[in-house]
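> Listed next: structures, encoded as structure tokens.
The numbers here are math on the coordinates, done by the rules we state, and not lab data. The structure displayed is predicted, hence computed values, not measured ones. Cβ atoms are built from the backbone, for glycine too; each structure is taken alone.
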Structure 1
Amino acid sequence: MINALAHVCIETADLEKTRIFYCDILGLQRQFDFYKDGKLIGYYLKICEGNYLEIFHTDNLPMERSPLKHFCLETGDMDVVLKSLEESGIDHSEKTLGSDHSWLSWCQDPSGVDIEFHQYTPRSLQFQGGICKVLK
């Protein structure tokens, strides 16, 4: 019935800072823009075929925590992602091997959304199945 995650929608107070983060630093492609009354109000960013981030401007970001805990972006080379974040002055966690046997690291986007970066390994439970023993 459900084939894939189509997109995640993020609100931001700063469209340009968010564009720089996702496009210039992480390398996503701007697919199309949203305009209302001749004014840019958001855009769609392509992660890969069929997977997108939808970004909308808002002047009133809620101060309470969002129900969105995080979203995860898969990478084929964690070191390249971390180097790009470091060169751009973006704080991130160290690269660690998760209990699912996949490499991971974390950061936040300019709106405070938690992002997990995930690099699969041949032993990743996402491929092997089994039981993931969480230690923390």
Structure 2
Amino acid sequence: MAEALVRKALIARGKDPEIQVFSAGTAALPNAGASEEAVAVMQEMGADLRQHKAVLLTPQVIEEADLVLTMTNAHKEHVEQLLPDSENKVFSLAEFAGRGADIVDPFGRSVEVYRQCAADLRYLIDLVLDKLLES
């Protein structure tokens, strides 16, 4: 959902071709599709996740990234363990945005939890993009 929301926000800001966005999970099942709830909530928000395929986070993915934003501090620590020299470019989304706390993983929960997660993501993503695009 975060990747879809970032892409949507970049398009709205006219910045889509300038910034590459890629998502990967610390415990993702490679090539798994998005959950029905995520697809439904993103459709409500004008984004299409029907073709999404999960990617497992690897040290190579981290190394190639300019910035890695995680959903939680635990994810951040996991990323830093995968690639110890990455700490200068790895932040939790809330940490980088300067607001909020960990994003609750909605997996296996109700569509309402997915909606709240998406709202939290959208809020923090807007703050992050404001920060990145003003410099």
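> Given that mean count of other Cβ atoms within 10 Å over residues 4-11, derived from a single structure, equals 18.8, which label among 1, 2 identifies that structure?
Details: 1: 14.4; 2: 18.8.
That value comes from structure 2.
> Can you say which of 1, 2 returns -0.38, -0.46, -1.13, -1.32 when log10 I(q)/I(0) by the Debye sum over Cα atoms at q = 0.10, 0.11, 0.18, 0.20 Å⁻¹ is computed? Show your work: numbers first, answer last.
Working: 1: -0.38, -0.46, -1.13, -1.32; 2: -0.31, -0.38, -1.10, -1.38.
Of the structures listed, the value fits 1.
> Here's something else I'd like to know. Can you say which of 1, 2 returns 0.90 when FRET efficiency 1/(1 + (r/R0)^6) of positions 20 and 100 (r between Cβ atoms, R0 = 35 Å, to 0.05) is computed?
Details: 1: 0.65; 2: 0.90.
This value belongs to structure 2.
> Taking 1.00 as the value of FRET efficiency 1/(1 + (r/R0)^6) of positions 12 and 84 (r between Cβ atoms, R0 = 41 Å, to 0.05) derived from one of the structures shown (1, 2), identify that structure.
Numbers: 1: 1.00; 2: 0.65.
That value comes from structure 1.
> From which structure (1, 2) was Cα extents along the principal axes in Å, for residues 60-123 alone calculated, if the value obtained is 38, 25, 17? Before the final figure, lay out each step's value.
Numbers: 1: 43, 27, 15; 2: 38, 25, 17.
Structure of origin is 2.
> If helix-only ellipticity at 222 nm (-39500 (n - 2.57) for each DSSP H run of 4 or more, over all residues; to 500) computes to -14500, which of 1, 2 did it come from? Before the final figure, lay out the partial values.
Numbers: 1: -3500; 2: -14500.
Only one of 1, 2 returns -14500 for helix-only ellipticity at 222 nm (-39500 (n - 2.57) for each DSSP H run of 4 or more, over all residues; to 500), namely 2.
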